[in-house]
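Participant: Below you'll find a set of structures to go through.
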Structure P
Amino acid sequence: MVVATTRAGGTSVAPFDSFNMALHVGDSERAVLSNRQQLLTLCPGLERIQWLEQIHGIEVVTAFAAAATSTPTVTAIADACYTQAPGLACAVMTADCLPVVFCDRAGREVAAAHAGWRGLLNGVLEATVARFGAAPEQLLAWIGPAIGQRHFEVGAQVRRAFLDAACAADQDDTRSAFSPNPLRDGHYFADLATLARIRLRTAGLSQCYGGELCNFQHEAQFFSYRRQPETGRMATLIYRLPG
């Protein structure tokens, strides 16, 4: 089961209105915990959620299956998590970065990864794929709402870093994921979803979906840090149904 929250339906007040999942953005702790508990109860078969303290790295942790509690505050310092336990969700929080969830075709393994450009460049998606027992060609990935290319400007050094990291077969596709900003020399609009698809393809995945929803563009539905620095976070989670 895959769930991606929007900004609507919670208890947080502006500028975190209203279904904010993050404790670190300045929102009321009471409101956030209420929102997390509401999310837990809205998802059929979901018993626990593994929350992460995300640091734009590539660490992948195994979700804390031993923590048999419905508390909405159990956290680990990492940017991806993995589990085989039913009823335990792997979750990531985003407000521009890519949320990417994975499962194997048999439905026995699931994972979620948080991929900003730094994590994407340094290999957080590849590290998540490597955690699976199933071969990469047996995995499926879905990219949730994230900032679209027309709103995500980066400097030439970011483009150069991705090109330097890309293998020869991926050079042209990687180059095409960056569109020059005609108004600012040396600046580019980066397509994070396309860059993620390239990295996943190179890692051996043949089925990757999503990546079409821009959270910057759809203000009523999604939070966006680049649109409004003081804002909330959405959650994207994946879990196996019990039984």
Structure Q
Amino acid sequence: MTDFRRPRWSVFEAVIVFILILCLKWAIPFTQMSWFNALSQLVSPHNLYLGQVFWNSVFMAGLFFLLIGLIIKVKYQLGWQEVGLKPGYGKNWLFFGVSQGVLLFLTMTILMTLISMIYSFEVKEQAIVNVFGVAVTWWERFLCLLIVAVAAPLSEELYFRGFLYPAVGKLIGKLPAVILTSIFFSILHFDLIRFIPITIGGIWLNLLYIKTGSLYTSMVAHSVWNTIMLIILFLAQSVV
């Protein structure tokens, strides 16, 4: 497993990667560019907004892999295994990731139910649900699946668990780094109501990575968690 105490890259480099991607996202008005809208229309002819969200998620994931790759492979001459992209050891990462993803979903559902009961508030839908809520064809729903089950887990796990966590852990230790990066992960979901569950979810995914030594495990678990939530959303729409 990667030596989390002494990764070659620094927290500064990890933060710079995030800031660069954030700045590019804000500075470049993709939705106002004809070529971007043409691509969006191509993949989603009847739902331009969904097409835009799809390509945005693909481009963001690509940027994470590109910038992190430039740092670990070009600057430090390291392989992708240094950020956890390897089979790991012990349990089969695919089966373990799937089973943990199901458990994660169940745990988060129970936790949200308990929180809503204790504090007596109505759990509002996340903003992204509004995007998926207008997906009516099988193809549009497949695009939604690619967004939440492929693009998001790949980029988020690569950055938060594979890249940021080891760098922070080098400075403050494993456990504080797990908690701190998971809080950051939750904050960036911009969902105050689900702040605690998402933070716990981030901790869970981090511990999976530590336990197996493979980022594939947390990627699969994250993907399964998101996929189950999306399927339930689509089923609820069908009933209505």
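Participant: Starting from the value -6500: which structure in P, Q was helix-only ellipticity at 222 nm (-39500 (n - 2.57) for each DSSP H run of 4 or more, over all residues; to 500) calculated from? Let's see the in-between values first.
Facilitator: Working: P: -6500; Q: -22000.
For helix-only ellipticity at 222 nm (-39500 (n - 2.57) for each DSSP H run of 4 or more, over all residues; to 500), the value -6500 is produced by structure P.
Participant: State the single structure among P, Q that was used to calculate distance in nm of label points 7 Å out along Cα→Cβ at positions 25 and 81, giving 3.2.
Facilitator: Q
Participant: Looking just at FRET efficiency 1/(1 + (r/R0)^6) of positions 153 and 169 (r between Cβ atoms, R0 = 25 Å, to 0.05), which of the labels P, Q belongs to the structure with the highest value?
Facilitator: Values: P: 0.40; Q: 0.75.
Top value of FRET efficiency 1/(1 + (r/R0)^6) of positions 153 and 169 (r between Cβ atoms, R0 = 25 Å, to 0.05) goes to structure Q.
Participant: Name the one structure among P, Q that distance in nm of label points 7 Å out along Cα→Cβ at positions 105 and 161 of 3.6 was derived from.
Facilitator: On the way: P: 3.6; Q: 1.6.
Derived from the structure labelled P.
Participant: When you work out distance in nm of label points 7 Å out along Cα→Cβ at positions 89 and 217 for each of the structures P, Q, which one comes out largest? Walk me through the intermediate numbers first.
Facilitator: On the way: P: 2.6; Q: 1.2.
Largest value of distance in nm of label points 7 Å out along Cα→Cβ at positions 89 and 217: P.
Participant: Quick one: Cα extents along the principal axes in Å came out at 51, 47, 33 when computed from one of P, Q, so which one is it?
Facilitator: On the way: P: 50, 43, 25; Q: 51, 47, 33.
The read-out comes from structure Q.
Participant: Taking distance in nm of label points 7 Å out along Cα→Cβ at positions 97 and 201 as the quantity of interest, name the structure among P, Q where it is greatest. Kindly include the intermediate steps, with their values, before the conclusion.
Facilitator: On the way: P: 2.5; Q: 1.7.
Between P, Q, the highest calculated value is found for P.
Participant: Now for a separate question. Of the structures P, Q, report the one carrying the highest value of relative contact order in percent (Cα under 8 Å, 6 or more apart).
Facilitator: Working: P: 27; Q: 33.
Checked P, Q; max of relative contact order in percent (Cα under 8 Å, 6 or more apart) sits with Q.
We did not get these values from a lab; they are worked out from the coordinates using the rules stated. Everything numeric here is computed off the predicted structure, so don't read it as measured data. Cβ atoms are built from the backbone, for glycine too; each structure is taken alone.
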